[in-house]
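> What follows are several structures.
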Structure P
Amino acid sequence: LDSVDLESFRKRLSGIEGKFTQHYFKQIFGLLPEKLRPERRRKFKAYDGVNNLLNLAYEVLSWKVHRAVVKAKLEPYLGFLHSVQYGKPSLVCDLQELYRHLMDDFVVGFSQSFNLKDFISKEESVSRSRRGKRQYLKDSETRRMMGELDGFFLSRVEIPAMRHGKSQAIETLIKEEALLLAKYIRDERKTWIPRITRCSLTRNLFYEKHS
């Protein structure tokens, strides 16, 4: 694709993504305890606790992917699907898409025992002229979440490792996928087909609620 076609493709893909994102998160939020369910997905400066949990989980994922990309000797700021902008690690954003659903799975599972008392509200600036309250998980629960999230990245998935073994840790899978992409870009492989693992928890919860 030339630069004009690539930019047009990005815009079309972004439109499709935007169309289905709210529908997707409507289903995801329906798996949460009723009192915690947000009205919609919000990214930057979210007001509710669950969206802030998702944002935190995605940020941790971003660190893992960024480290894998650098280790594979790829340029993290030169991506394909996400536009190239100053200070934006576009390739990291691209590869992150392969694993964001796992973060959704983790947050849904982690939130099952929560209620509103597990969150605190802080008054912060939401714009230059307006202040508002934003919900955050209490510090003790945040530390517990980070510990469990570290363990989640070490949990094994049924995807064969490059060298040996029928399964591997999620964190290892991320590193391998960045390496396989690098080999494809350097013409050391003819193809690159991402290996994607499914979410077990959200799938089971969905069937339980709709059975």
Structure Q
Amino acid sequence: MDDAEFGTNAIDPVDYTNIEANTQTLYIRVSSAFTVCYDIEELQLIVHQAPIATEPAPYALCDNGPDDTDGEGIFVLPSRESEILGGLDPALYTVGYFATLEAAQANTPAIATPGSYTATNTDSPVYVRVTDNATGCYDIVELELIVNPLPVATQPTPYTLCDVNTIGGQPDEVEEFDLTTKIPEIIGVQTGINVNLPPYIGGC
């Protein structure tokens, strides 16, 4: 206040960092260019704590788009909301989802249908903005989206064996099949594929 009264020790109004935590009072001196008259007003500087969002684990899906080989996944982004909020009260914060960091920073445009968001691996990540409803302060974290391709199974050719076993001199029409010999035919050149051959019968 004394500096304002005497017009001394003026601060840089363009790049000033508060020296008192949370709340600080500055004094603004407005002087006449033609007389010695002046007025002094107070300016309150208030620093609110920004929320701290939690960066979520990657969100992975199998290809579940309109075509199961198109590399698209339909993500329910709000399903990761509790993980992102961590210990923050969801009643006090707004969570928004954005396709770019710039959109998240500007808070527009948001992803219109976060509950049914179609994306490919090239659309990853999305940006999640957590905003304090009372102060407007916010934090932004990335949510990585992963679309895993479905394995492709090829219908194998019929597996035929000759009946060499008999009962009472008559063919029993029962033979032992090694189903694993059909695996290369089913998966082709794909790698990292597990094939289960349970004893399903008929159309099961």
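Bear in mind that the values in this text are calculations on the coordinates, not laboratory data. Because the structure is a prediction, the values reported are computed rather than measured. Cβ atoms are built from the backbone, for glycine too; each structure is taken alone.
> Among the shown structures P, Q, from which was the value 18.2, 58 of Rg and Dmax of the Cα atoms in Å, for residues 90-185 alone calculated?
P
> When mean projected area of the Cα convex hull in nm² is computed for each of P, Q, which one produces 21.1?
Q
> Going by FRET efficiency 1/(1 + (r/R0)^6) of positions 114 and 162 (r between Cβ atoms, R0 = 30 Å, to 0.05), which of structures P, Q comes out largest? Could you put the intermediate results ahead of the total?
Numbers: P: 0.20; Q: 0.00.
Greatest value across P, Q: structure P.
> Starting from the value 3.6: which structure in P, Q was distance in nm of label points 7 Å out along Cα→Cβ at positions 146 and 178 calculated from? Spell out each step's value before the answer.
Values: P: 2.0; Q: 3.6.
Label of the originating structure: Q.
> Can you spot which of P, Q the value 0.05 was calculated from, given it is FRET efficiency 1/(1 + (r/R0)^6) of positions 10 and 58 (r between Cβ atoms, R0 = 30 Å, to 0.05)?
This value belongs to structure Q.
> Further, regarding this structure: Given -17000 as the derived value for helix-only ellipticity at 222 nm (-39500 (n - 2.57) for each DSSP H run of 4 or more, over all residues; to 500), which of the supplied structures P, Q does it correspond to?
Details: P: -17000; Q: -2000.
It traces back to P.
> Taking 11.1 as the value of mean count of other Cβ atoms within 10 Å over residues 26-33 derived from one of the structures shown (P, Q), identify that structure.
Q
> Okay, next question. Quick one: relative contact order in percent (Cα under 8 Å, 6 or more apart) came out at 20 when computed from one of P, Q, so which one is it?
Derived from the structure labelled P.
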